[in-house]
Structure P
Amino acid sequence: MAQATGRVTIKLNGDVIRSRAGASIQTGGIIREALTTDQGTIFYREDITPAVVTATVVHLADTDIQSLRALRDFTCAFETDTGDGWSISNAFVTEVGELSAGEFQLVINGNAANRTI
């Protein structure tokens, strides 16, 4: 029986972050936009979009929110419990959300993700 992805592990330069269930990745890369003409012809144009990792992080006494906010030019690994994974180079933190009820949102952007596993 095939296993569906349930859990993920996110690593920032090899250090595992304490993320809750529900972390997500948008692998980025080339996106296409449809362009139509009045004559019924359809074209497309391409653009590049960054990879995005979003996670809810559990805050503990040793969690340094300011250090996380300052992170840039690192490698972010997104690994699933099904053996699939992606690596994002030149990553940088774009958002550290409000600390509330012992957790906060972390958003990471970077180059298009490369499949690693």
Structure Q
Amino acid sequence: MLEFTLVLIALVGVGLGGAAAAVVTPGLIVTIGIGILLLGLVMAVPTGLWYHVVLYRCVSPKMQLPRTWWVSPSGLHPHLTEGERRRINPWYRIGGIGFVLCLVGGGAAIGGLLLAR
């Protein structure tokens, strides 16, 4: 049932995207895409930075951190207590939402530029 719902959502999204391309001008798509991209950056950069700071503060007293721990920090989550997880999860999730907004906004802006050609 979940798979069916996901496929249905994807099909509706593709259909709405095609309809929007026929109705909305490419310049407007680019502008909206850049706006969404900037919103994602405003969300993701500060929350991602703070997530890394809090994770470092929680894990560094317990173990020697690898040299490039910040590249894939979710591998350090098993070393957290339940209280530390509750402290980190909001920053982790908000940063992830900001990242997805960056991807969607960038994709929309690129799509709008391609439509304008």
Structure R
Amino acid sequence: MENKNKIEKKIKKKTNPFLVKTLIHLKKKNPKIAKELGRPKRSQIKFNLRELNEKCKDGEKILIPGILLGAGELEKKVKIVCWSFSKSAEEKAKKSKSEIVTIVEEIKKNPELKELKMIK
């Protein structure tokens, strides 16, 4: 289990109010995701569609605690939950009939973020 005090220190350094709110919620429910999402912006996880296409299976629900970028193509139908995504990533995901939502939107429907496979 991740150390909640370390997550608390990371929260104090953040200036984005949506990120702070999300980290506070995740600290209680899923500290592992909070730790990954609370990284400094320089070392934030950045994932391309090409990499996602290689690592996931058709029909999976994927959680990316970072940014999804549009390099490459997505050939599988998956549900992608990430902190943010580029417009090109969104367009390409829609072409493959995949669903793409932000972590904030997913927390409203699924507060525990269950059934999501985190990749990093």
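Read-outs: derived from the displayed coordinates by stated rules, not from any lab. This is a predicted model, so every value here is computed, not measured.
If you work out relative contact order in percent (Cα under 8 Å, 6 or more apart) for P, Q, R, which one comes out largest?
Sorting by relative contact order in percent (Cα under 8 Å, 6 or more apart) in descending order puts Q first.
Taking -12500 as the value of helix-only ellipticity at 222 nm (-39500 (n - 2.57) for each DSSP H run of 4 or more, over all residues; to 500) derived from one of the structures shown (P, Q, R), identify that structure.
R
Computing volume of the Cα convex hull per residue in Å³ gives 99 for which of P, Q, R?
Considering all the candidates, the number was obtained from R.
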